[in-house]
Structures are given as C-alpha cells and as structure tokens.
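Please treat every number below as a calculation from the coordinates, not as lab data. The model shown is predicted, which means the values in this text are computed figures rather than measured ones. Cβ atoms are built from the backbone, for glycine too; each structure is taken alone.
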Structure P
Amino acid sequence: MPGLAMLVLPACRELEGFSTAAGEVYRGSIVSADDVRTGFDADGDTIDDVFAPGTTMELTLRFEEFQTDNVARITTSDGLFADAPLLSIGPLWHDTLSALTFPAGRLRSGMYWVRAAAAAPPELANREVLAVLSLMNDGSVEVRLISGTDRLYGLFRLRKESRS
C-alpha cells in the first residue's frame, strides 16, 4: 500500500496547480463550431443571444474542493451565469460514474449542476444546467454546459490568467 500512496500523491500535487489564487481567473471563449455550440434566441430575431459565437466565460477554481459545491464559480458574457457556483452531485461521487474518463488529454473530469441567473432569458432563468468540468494536460480547463430541454450546448476552453 505505501507504494500506491507514493504514486497518487504526486498526481494530486499536479492537479492542485489548477486552483486559482487571488487575482487569477480562467478565461476563454465558447468554441464557435456549430457541432459543439447550440445557442438560444431569447428575443425572436433569429440570432442566438445565449451561447452566441464570441460568448466568453470566467471561472475560478478550487481543485481541493473538487467534490463539493465550492469547486468553481462561473460567469458568462451573455448573462446566462453570474458568479454561479458549480453544484456537486453528491451521490455521483459514490458511484462508478465519478470515475468516468474522457480521452484527449483530460486529467480529471467531474459533472455538476449550475443555476442560470435570474436575469437570464425567461426560458432559462433560475434553471439548472449540467456542467462538465475537465482539467486538461496542458493546464487549461474545459467546461461544457448542457441543457437538454432547451437544446443548449456550449464548450468553453479556458486558460488561467490574471484578472483585469
């Protein structure tokens, strides 16, 4: 057993580097390809107001809280999320689904709920959306936001930087 602990410990230290310090944030844009972005037209003008190309996200992250409601907070430029916490799905962490892995450079992933802002379009306001958070080998973070009922899907690729 001691050998196993030695193998796990360095990996945890590597992942702790994902946490944001005071004055840091992960920031990035939605992937604009239509096959990984489905937006929402809130005002009937046939132009996506939510998850439109160019929508950005900011995220703060506390890796040490990966299985709790304190893991991350997100804000999107389209107003759908405003300092919204990713909410842990408690039973998930006791299920084999918590060990779900994805290919292509993901070190660790987790699934959460996140509540849309009250000021979001009425069809989405205060609704829970599924969020999949992935910590990537290159130090970046990916966040996928999915709302099946509204067919809302967005993939955000984020890099750590100084908050300005």
Structure Q
Amino acid sequence: MIEPSLIDIVRADYGDPAHAAALVELLDAYARDPAGGGEPLSDFTRDHLVSQLAARPFIFSVLAFDGATPIGLVNAIEGFSTFACRPLINVHDVVVLPSHRGRGIAAQLFAEVEAIARERGACKLTLEVLDGNASARNLYQRLGFAAYRLDPAMGHAQFMQKWLD
C-alpha cells in the first residue's frame, strides 16, 4: 500500500487546465485498455469531454496525482432512487494507470467519491463492472459493493444497453 501522503486525491476542477488535461489523458488510457474497449477516445470526445462534463452539475470527477503526474480518475454521475426518494451516485469510470495499480489508489479515490455522495445526501453508490475484470470485481467487493437484487427469487439485475444513432 502506498503512503496516502504521497498521492494527492482531489476533486476535479473542470476549469483547471491541468485537471482537464489529466482527465482526458486518464480516460483515454482507460479507453485504450481491454477493459475499456481497446480503442482510443475520438478526437470529438477529446475536444469536448471536459466542457460537456462541466455543463452538467450532476457529474463530478475525482483525480489522483503522484506529484504532478495524473495516475487515477473516477467519473461519477448523480442519479435518483425513486424507491428511496434520494439521489444515488453511479460510478461511471474508474481508472488507475498500470504503473500504480495494486497500491490502494482506487480505494482512496472511492473514499473521496463516497464523501461527495454523502455530502449530496445520496442513498447509495452504484457501478457496473465486466465479468472478466476480476481484479476490479474483487476490489469492489472489498469496498462493500454487491450484486444488485431486490427479491432473491427474482435474481440479480443485469446491466444492458441499446445504442442510439
């Protein structure tokens, strides 16, 4: 485990050029990874992502730096639980560069995300993870995440998508 004092965990300021560059760089690294689909971000995404995130007050990002080097990122999106009638936070992207994995950085990022979620009055954190990403699944379980279900007889929820043109 790396010393927490050596890694800075910060709430991203989308107006800060260093934070903006770090966010795009880290998300691109994730996108290029097999767990992120294996393709770089498009030029359009690289050019517009930060301004589009900044335009949405229900989205926030947390960054990890090793000195001046960006090494970790979580993007999170506030949703709403109709059953609890409270906000929820969906953890949408989790990135730790390969050079810094296994050092507890993701757990530090999640601690900050949870603090922000509590500040916003959220009832829970949600996320999706690929079946084949065993290290991420193990981390999330250690952090207290579990498969979503309401009634055990109905089974676990499944994450599904439909792309729109």
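Each of structures P, Q was scored by volume of the Cα convex hull per residue in Å³; the highest score is held by Q. Assign the value 2.1, calculated as distance in nm of label points 7 Å out along Cα→Cβ at positions 53 and 101, to the correct structure from P, Q. The correct label is Q. Given a value of 19 for relative contact order in percent (Cα under 8 Å, 6 or more apart), calculated from one of P, Q, which structure does it belong to? Among P, Q, the structure yielding 19 for relative contact order in percent (Cα under 8 Å, 6 or more apart) is Q. To test your reading of the models, identify which of P, Q gives -10000 for helix-only ellipticity at 222 nm (-39500 (n - 2.57) for each DSSP H run of 4 or more, over all residues; to 500) when calculated. Going label by label, the one that fits is Q.
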